[in-house]
Structure formats: structure tokens, C-alpha cells
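K.L.:
The following blocks contain the structures, represented as C-alpha cells.
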Structure P
Amino acid sequence: MSSPAPRKSQARAGSGPRLWGLLGELTDAQDLLHAAEIVRDAGYTRWDAHAPYPVHGLNDAMGIRQTRLPLFVLGGGLTGGALALLMQWWMNAVDYKYLISGKPFFSLPANIPVFFELTVLFAALGAFGGMLAFNLLPEYNHPLFRSERFRRATQDRFFISIEARDPRFDEATARELLARAGCGHIEAVEEA
């Protein structure tokens, strides 16, 4: 694999707004899949595909890796279960020993409901928190929202966006790549 091309200045001529990236417009889901493969094979890492509905095969075309979110869910569940058992053991067997009909101070069967509930609660919190963290949410505004053409991304158009902060990004090269990928309209998107 070749080394990344040297990064060129992101600023436009003058002291105007900085370039966020390029947005290429497509009219067909198959064209989107083809364009995603071309951008992926070019070595870009900071880019995304936008479609008005789920496109089967887009994750493979983009080269998206498996998420690490299940590890957050597992960690949350294990933490919740351990805290539930520790809490109940401490309360019943150490802090406030109360003998009821000769039963042991701590027994697992009596503590299963609380163990189950805290395991599920912490796993759900891990899923929610991990999803927010991995998706960099909440993001209240995005530079793409200022594009008039991008508003059709929820209706009938497909888009590929390449961010200027990508190590391989060069505006002229990226524009040529998007044109070669079949993008009919290519627009420069500026930061706020």
C-alpha cells in the first residue's frame, strides 16, 4: 500500500471559511455502492455515504469494520451483575445480619431477581452510552446541513462525502475521484 499523499492546505484563497470537505451526488443505489467501493479503494478513512433508505451491501462496499459496542454491553452487564451480588451480600451478610427461620445470611437464589434487573439495566446503559460515544453524538449541527442539495438525502438522492481532515485529502484529487465514481454534482462544503 502506498503512503498517504501529503496533505494540502484546507483553507480556501483568502481568509474565508475553511473547507469541511466535498459532497458528491448520485441518483441510484447501485451507483452509490459502486462509488463507495471506489472511495474505499482509494484509501480514504474520513468519509461517509448517505442514502434515503437502507442500501443492502453498503457496509461491505464502505469497508466498515464490526462495531465494538457489544463489548460495552457485556462490560455493563457484568458490572451490573457484580454490583448487584456485592450489594446484596454486603447488606444481608455483613452490614445488617438478620436471621430469618435459620436460613443463611446470603444465598444466591433469593438474590436472582435483583441480580437480573441490575445486569439488564447496566447492559442497556452501556449500549446507550457506547452508541452515543462511538457515533460522536449529540451533534446538534453538521456542515452538510447547509447544503441545499443534501436536503434530498432523505427523499430520492444518494451522496458521498469526503472530509477535508482525511490524511489523503487533496481537493482536486478528491473532486476527480468523485467524478470518476459517477457523481453528477460535486459541491465543496465549508465549515461553520
Structure Q
Amino acid sequence: MNIPDNKMPDQYIAMYDNFLSDELYDECYEYAISTYNSNNMVFKTNKVWENNIVFDSSPILIHTLNDQNKNLSEKITAYIQYKTGLSCKFKHLHFYYFTPMSHIAWHNDVEHDGGITIYLNKKWNENTGGAFMYKNNDFINAIYPSSNSANIVVGDIPHCVSPTTKNSDIRITIQCFFDFF
């Protein structure tokens, strides 16, 4: 979605299929899997979030890209800008690992102008939960993760992630928040 800065709507959700290039998707997927399987202590959990967002969720593991991963972080943010046309300042880039029985309760990302989620799982079974849900007037819409898809939420739109089931795979995403200049 390429919108001139002076015509940016206050609120919108944009969805993309085949978001990252095949090469960058593979690099991100391999990085996510190797990080998840590493012996390094590279995660924090959703317990650092506000209680109303964590609610009764099982742990969500969070890996934040830092100076050691600067090259990958720069590739991802440059690609997001290229693909979306967003003129913004990107904040931290995270890999989220949703464990079985985890979720994110209804909330608005009021501390950011927007956020983007990129889905990394190669396959996802809709029967195992993990849907991104958002409210649109009196309706609730749901989007299940699909390989290399993405969604952008801009503005004060209530949204959540439905609980994953006790037998679900680890739901893996890249999460990046941003503010407009």
C-alpha cells in the first residue's frame, strides 16, 4: 500500500501475501529456527508486557534483534519500506515465538503509530488457533497465519491474537513497531 505521507489515513489495516522476497524469507526463517533451537539465552517473555495484554497467556518468547544482528535488521526494515512505501521510524525488530496455549489479549498499540507482523511458519493449521483478529465497527475479522504473509495495523484499531491450542506448533512471527515522521 503506497500512500503519500500527506494523505495517510488515521487508521487502516493492510494485508500482503508473499511479503518478503524468497531469499529474505528463507534467511529470516532459518534465523528464527536456529535462534529457537540455540543454547544461548536470547529470549525474554511476554511477562514484560502489561498484564491486560498478557492476561492468562502461556509464555511467548521474544527475541529482539540488536547490534549483533544489525545486518538482518537493516535488510528487513529496508524491505518493509520498499514493499509498503511507509515513511517512518522503525523501532525494535522482534521475533515472536507463540508457545502452545499462548495468545495476546485485546488491545490497541497506542504507544506506536503502527506495527507490522510477518508470518514465518511454512504451514499453519487453522484448527490450532493463533488467528490475528481485529474489530471493524460491530464485526470481528480474523486472519490466520500463512507463510510469508504480513499485516500492517496503523492507528487505534483494537486487535488480538487468539489462543493457540495445546498441540499447536510454535507460531513464529517478525514484529516491528513504527512511528511516522
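Quick note: the coordinates plus some simple rules give every number you see, no bench work behind them. In this text, all values refer to a predicted model and were calculated from it rather than measured experimentally.
K.L.:
Using relative contact order in percent (Cα under 8 Å, 6 or more apart), single out the structure from P, Q with the greatest value. Don't skip to the end; give the middle numbers.
P.N.:
Details: P: 49; Q: 31.
Largest calculated value belongs to P.
K.L.:
Consider the structures P, Q: one of them gives 50 for volume of the Cα convex hull per residue in Å³, for residues 64-103 alone as calculated from the coordinates. Say which. Intermediate values should be presented prior to the final figure.
P.N.:
Values: P: 50; Q: 98.
This value belongs to structure P.
K.L.:
Related question: Taking helix-only ellipticity at 222 nm (-39500 (n - 2.57) for each DSSP H run of 4 or more, over all residues; to 500) from the coordinates of each of P, Q, which one would give -13000? Don't jump to the answer; show the numbers that get you there.
P.N.:
Values: P: -13000; Q: -5500.
Only structure P yields this read-out.
K.L.:
With Rg/Rh (Cα atoms, Kirkwood Rh) derived from the coordinates and found to be 0.93, which of P, Q does the value describe?
P.N.:
Details: P: 1.25; Q: 0.93.
Label of the originating structure: Q.
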